[in-house]
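Quick heads-up: structures coming right below.
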Structure P
């Protein structure tokens, strides 16, 4: 485990994907072009028959704005028992799955740097209206691009126990991430979320551009800094409503 953590921090500071809304777990610092649609679907595999689904659809509003709809933290059981499950107990947070709207704004502050500020806010899905509660994830991200091959990201977040669980003192934290473009089609990618809650993990991986509109990513999900979480594997698919490779 110590070797994995050392590798995580090394890669976070040596690490070009365009218009990707999230790396694995943190915002990417990209904005959809105006009037264009982007879709991202992620599966977190924890064992052969247990996984978690996250989906995001985003629409570009123009002038540095985009908005979206996210269905996240949906458990999927491929073994015995119900395929889908939910948690709406106020005594056992986080609640899930969550249906959340998103809004994001970007400012270009220098030739190699942008700032993004955004929010995701919504409620858990349940068949009892009285057990619905509001979850949110607010963030600010700085993306630094020293050259065309490297994107470095750092930022702060503010969330609540409905979305991430954990102690109230851990609901403000920081995020780190990188993208390192090896070739036109191959990119390395990783991110880290601080804290002691469900989202406090590190993911290291990479991706391949299948076509002008499709990307596939694979990553190792490491239980760090919250070592009580399970390790796993992340698979991510990105679909662009435009030929992003021609930009």
Structure Q
């Protein structure tokens, strides 16, 4: 991997296209679960300052009265205030927002520290950042299946994107200038009959095709078949494979 790819593992333009093409309604279970869990944690917090609330990435389930934001217009709700922007390019002045909520988005930014700094600046004093996104151990069963198939055929390519180490999350929030940082990891499990079904869900969520290193090793039929076979070896008695994903929940206050 070249120096530029190492520092920018994701292609923002391709990510926007992937989110636009994804048919979220066909596989929105993870988004809804993450949004519900974030809302439950938010309900336990004390009230903050009055003002606009920005919710990035929740699509059609964005709470009423919030500014809905996303990379792709197709992911925004049909009504209400809407905004096209990336998480690391928030177009707000200092002390503009009362709260920022990011739902399943921060795992796809190339400059997470910069995104956190922008969020802190955009918040009013006493305003809070809340976020949930995949981190830590993400889809190890999928990584292992593709890794085995790639290595058996003389090459290796990243098929699942890099993730944030949850142990570093609170430190990232502090370095961005936040107070009261909280980082919580929750493991989510889903069961799939085969790798193809999982891949279709990932495409529907807009979570495929935006790795900068995606084209290093082509995905041939033989390579895919080998990955399918490696994945299937983890199946339980009912023929389904349990895949795991760690969701990182963040909460922090602008002093």
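Read-outs: derived from the displayed coordinates by stated rules, not from any lab. For clarity, every value in this text was computed on a predicted model and none was experimentally measured. Cβ atoms are built from the backbone, for glycine too; each structure is taken alone.
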Exercise. Can you say which of P, Q returns 3.2 when distance in nm of label points 7 Å out along Cα→Cβ at positions 56 and 200 is computed?
Worked result: Q
Exercise. -1500 is what came out when helix-only ellipticity at 222 nm (-39500 (n - 2.57) for each DSSP H run of 4 or more, over all residues; to 500) was calculated for one structure; which of P, Q is it?
Worked result: P
Exercise. One of P, Q was used to calculate Rg and Dmax of the Cα atoms in Å, giving 18.7, 58; which?
Worked result: Q
